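Following are the structures in question.
Every read-out reported here was derived from the displayed coordinates using simple, explicitly stated rules and does not represent laboratory data. The shown structure was predicted, so the numbers you read here are calculated from the model rather than taken from an experiment. Cβ atoms are built from the backbone, for glycine too; each structure is taken alone.
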Structure 1
Amino acid sequence: MDTNITMSLTEVKKYDIIKKVLNKELNGTEAAKLLNLTPRHIRRLKKKVDNDGIRALAHGNRGKPGNRRIPDNERKKIAVLINRKYPDFGPTLAMEKLSELDKIEYSYGAIRSIMIKEEIWKPKQKKKETHREWRQRKASKGELVQYDGSYEHWFEDRGGEVCLLASIDDADSEVWARFDEHEGVEPTFNYWRDYSELFGKPNAIYVDKFSTYSMNHKLAKENSDTLTQFERAAKELNIGIIHAHSPQAKGRVEKLFKTLQDRLIKELRLQNISTIKEANEFLEKTFLPKFNAKFMVIPRSRANLHKKLNEQEKKKLDSIFSRQYQKVVMNDFTVSHKKNCYQLEKIQPVTICKRDIVTIEERMDQTIQIRLRGKYLNYRLLPEKPKKINKENTKPWVIPKSTAHIPPANHSWRQINNLEYLKKLTKVSK
C-alpha cells in the first residue's frame with residue numbers, strides 16, 4: 001500500500017496545532033480557538049493523531065472511487081457515442097443532445113470530465129484582455145436592440161458561405177434571426193420590415209459602422225444630413241440609430257454569434273439542412289423558440305417600448321423600405337436614373353415644374369415609383385437611346401499624326417538650304 005498521502009495546507013496547519021497539544025505546548029481550549037473548533041472535537045482529533053499520525057486528518061474516502069462515479073463501461077460507451085455523433089460539440093451542447101436524442105442523463109460536470117479525459121474537448125485558456133467598464137442592461141424590452149450580420153459556412157460542406165442577420169434585445173436577450181445571401185441594403189430592409197410587423201418598432205437599434213448602416217466617407221461624415229438608405233428608413237419610422245465604435249461595445253450580439261456558431265451549425269447538421277429557405281423555417285418554428293426559452297432573462301421593467309405600426313405607416317412600408325434617390329426634372333420633363341430615361345406624363349396629381357427635385361423609389365419588388373411632394377407621378381419608360389459609333393483605336397478629337405516623308409539631315413535639299421543660310425549670315429556680318 002502506498003504510504004504517501006497528499007495533504008492540504010489547512011490539514012497541515014491542523015496537524016501542527018494538534019501536535020503542540022500532544023506535546024503539551026497548547027491546551028485544548030487554546031487549540032479550539034486557533035482552529036475555530038470545539039474543545040470536544042479537539043479531544044477527538046488528538047486521539048486520532050496519537051493513534052494514526054497525520055493520516056488521521058485526511059478524509060477516509062480520499063484516493064478511493066466515489067460512490068456516485070459513472071462505471072468505466074458506461075463512461076466508455078458515452079465517449080464512443082460523443083466521438084461518433086458529437087465530436088466537435090462542447091460539453092454543454094453534448095449533454096443536451098445526449099439527453100434529448102439518446103436519452104442519456106448525466107450532469108454537465110460528468111460529461112465534461114469524460115470529454116477532457118478522452119481528449120475529445122479541451123478547455124480554452126482565457127486571454128488577458130484590456131479593462132472595460134460593465135454596462136447595465138436596459139430596463140425595458142424594445143428600449144435598445146443590438147443588430148449585426150455574421151458571414152459563416154453555416155451549412156458546412158453542404159452549401160457555401162451565407163450571412164445570418166440577427167438581433168438581440170438588450171433588456172431580456174430575446175433573439176430574432178434569419179439567413180440571407182449578404183448584409184446589404186435589401187436583406188436589411190427585409191429583416192427590419194418583418195421585425196416591425198411582428199414585434200413593432202424598437203426605440204433604438206445598436207449597429208456597427210458597416211457601410212449599410214453608416215456613411216464612412218470623410219466628407220459624408222462631416223455632413224449630418226447625409227444618411228444611408230437604412231438610416232433614412234429608420235428616421236422615417238422614428239427609430240433611433242446608435243453606432244458602436246468597437247465590436248466590444250455591442251458585445252451582447254457579438255457573444256450571440258459565438259454561441260450560434262457553436263450551436264446552430266451543429267443543429268443544422270443534425271437536421272441535414274443545406275438551403276436558406278429550409279434554415280429560415282427551422283429558425284422560426286424550432287430553433288429560436290427553444291433558444292429563447294433557454295437563454296432569455298427577466299427585464300427590470302415590465303414595460304415594452306416596442307410601438308405597433310399605425311395604419312399610415314403600414315401603407316407606407318413599401319416606400320419606406322425602398323432605395324430612394326433625388327433627381328432633377330429636365331426641360332423636356334424627363335428624369336434620368338441609372339441609364340434609363342423616364343418621361344413624365346402630361347396629366348399628373350401635382351403640378352410639375354422644370355428643375356423640380358423628385359424622389360425615385362426602387363422598391364423591393366423591383367418596381368420604380370417617382371414621387372413629388374408626397375404624390376406619385378405618372379410616367380413611362382422611354383426606349384434606349386441609339387448608341388454612338390465608336391471605332392476601335394480612333395479618337396476624333398485628336399489630330400492624327402502626319403504620314404508625309406521627312407527627308408534625312410544629309411538630303412541634298414537640306415544641304416542647299418544650309419548653304420543659302422550661311423551666305424546670308426556672311427552678308428550680315430560684313
Structure 2
Amino acid sequence: MKNIRIVELFAGVGGFRLGLESASNNKTKYKVVWSSQWEPGTTKQYASEIYVKHFGNKGHSCEDIKEVVDNKFDEIPNHDLLVGGFPCQDYSVARTLKQSQGLEGKKGVLWWSIYNILNKKGDKTPKFLMLENVDRLLKSPVKRRGRDFAVMLSSLASLGYVVEWRVINAADYGFPQRRRRIFILGYKKGTSLNKRLSACKNKKEWIEETGLIANEFKVEKEDCKLNEIEVGLNPVKVSSNFSKNEPKKSPFENAGVMVDGKVWTIKVESSYKGKKSVLGDFLLEESEVDDEFFIDKKDLGKWKKQKNAKSEWRVSSTGHKYKYSEGNMVFPDSVDRPSRTIITGEGGKSASRFKHVIITKSGKYRRLTPLELERLNMFPDNHTEGVPDTKRSFIMGNALVIGVIKGLGKSLRNNS
C-alpha cells in the first residue's frame with residue numbers, strides 16, 4: 001500500500017484529515033504525519049484540544065506556525081501533501097529576503113508561513129498542495145482586484161508548482177450546506193500531474209473535463225473564451241504592479257490553471273444530477289433539543305427585526321459617508337433546502353441576522369445545536385463535544401464541508 005504523508009496546517013478540529021482519511025482505499029492511504037493548530041488572541045486552545053482528543057498529540061503542534069517555521073523548522077517532517085484552510089488576509093509582499101532567497105510578507109500573514117515551509121524544504125518540497133480559502137480571495141484587495149491571488153500564484157510558480165483552482169459551492173454537489181470556497185491544488189515539478197498539466201494544449205478542456213477537480217466535481221461545458229493573464233515568477237513585482245490601475249473587476253474567474261506564471265481562467269457552472277441533501281435531513285427531533293436553543297415568543301420581534309431589510313447612512317473610519325443596504329433574510333430558515341453558510345457567530349442566544357433559526361413541527365422557533373452544525377459540515381456526531389457550545393459553534397463556522405475534501409482526495413488518489 002502506498003502512503004501519502006500529510007502535513008495539516010491551520011488544522012482546526014481535523015476537517016482535512018477526516019476527509020482525506022475517508023478517501024483512502026486498499027491501494028493508497030492518506031496519513032497525517034504532522035499537524036498544527038493555534039488560535040491567536042486566546043489562552044484556551046479549544047480546537048487544538050479537540051484535535052488531540054481524537055487524533056492524539058504525537059506530531060501535533062499548538063504554537064504559532066510562524067514561530068515554528070522560523071525557529072523550530074526541523075519539527076516539520078518531510079511529507080507528500082501539504083493541506084490547510086489558511087486565513088484570508090492581505091498577502092502583499094513586503095520585501096525580498098536576500099539571505100534565504102525567499103519572501104517576507106506583512107507581520108502575521110499566514111500565507112507566508114506556507115510559502116516558507118515550501119521554500120525551506122528545498123528538494124524535499126511536498127509533491128502536492130491542497131489549500132482552501134474564502135472565494136473573495138480571487139478579488140481582494142478592493143482597490144487592486146486580484147492582486148493577492150496573483151501574488152500567491154506567482155509565489156507557487158517560483159517554487160516550481162503548477163496550479164489548478166475552483167470555487168466550489170458544496171450544496172451544488174449534493175452536500176448539506178451552501179458553503180462557497182476556493183480550493184487550490186498544486187503539483188510540484190517532476191510529478192505526473194505537473195507534466196500532464198504543463199503539456200496540456202487545451203487548458204479549457206483541463207478546467208472543464210480532464211483536470212483533477214473536474215474529474216470529481218463536474219461542470220457544464222460552455223462556448224466561451226479563456227481569459228489569459230501573466231503573473232510571472234517574481235511575486236515582489238506582482239505585489240507592486242498587479243492591478244495597479246485599480247480595476248473594478250478581478251481578472252480571475254471561479255476556475256483556472258497556472259503553468260510557469262501564465263494563467264488561464266474561465267467562469268464555470270456546476271453540473272450535478274445526484275441526490276441533494278437539505279437542512280431538514282440533519283435536524284434532531286424536538287424532544288432531543290435542550291430548552292436553551294428555543295426562542296422565547298417575546299424575543300421573536302428582535303429576531304425578525306434583525307432579519308429584515310435595512311438601509312441606512314454610515315460613516316467609515318476615514319470619515320467617508322456612505323449608504324449601507326441589505327436585503328431581507330429568510331425567517332425562519334427553510335428546511336427543504338441546503339442550509340445557509342455556517343458562520344463563527346452561530347452560537348449564543350442573542351438575536352442575529354446570520355444565525356440559523358428553524359420552526360419545529362409544533363410551531364416553536366429554535367436555533368441550531370452544535371451537533372446539527374457538525375452534521376452540516378459532515379463531521380461525526382459530537383466531534384466537538386466537551387467545550388462550551390458557543391465555542392463549538394465558532395469552530396464549525398471556521399470548518400469546511402468534509403465531503404468536498406473527500407472528493408478531492410479521491411481524485412488525487414486516482415490521478416497521481
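A value of 22.2 for mean projected area of the Cα convex hull in nm², calculated from one of 1, 2, originates in structure 2. To which of 1, 2 does the computed value 11 (relative contact order in percent (Cα under 8 Å, 6 or more apart)) belong? Derived from 1, not from the others.
If volume of the Cα convex hull per residue in Å³, for residues 154-385 alone comes out at 175 when worked out from the coordinates, which of 1, 2 was used? Here the read-out was taken from 1.
Of the structures labelled 1, 2, which one yields 4.5 when distance in nm of label points 7 Å out along Cα→Cβ at positions 26 and 242 is computed from its coordinates? Computing distance in nm of label points 7 Å out along Cα→Cβ at positions 26 and 242 on every structure in 1, 2 gives 4.5 only for 2.
For the read-out helix-only ellipticity at 222 nm (-39500 (n - 2.57) for each DSSP H run of 4 or more, over all residues; to 500), a value of -7000 was computed from one structure; give its label from 1, 2. The correct label is 2.
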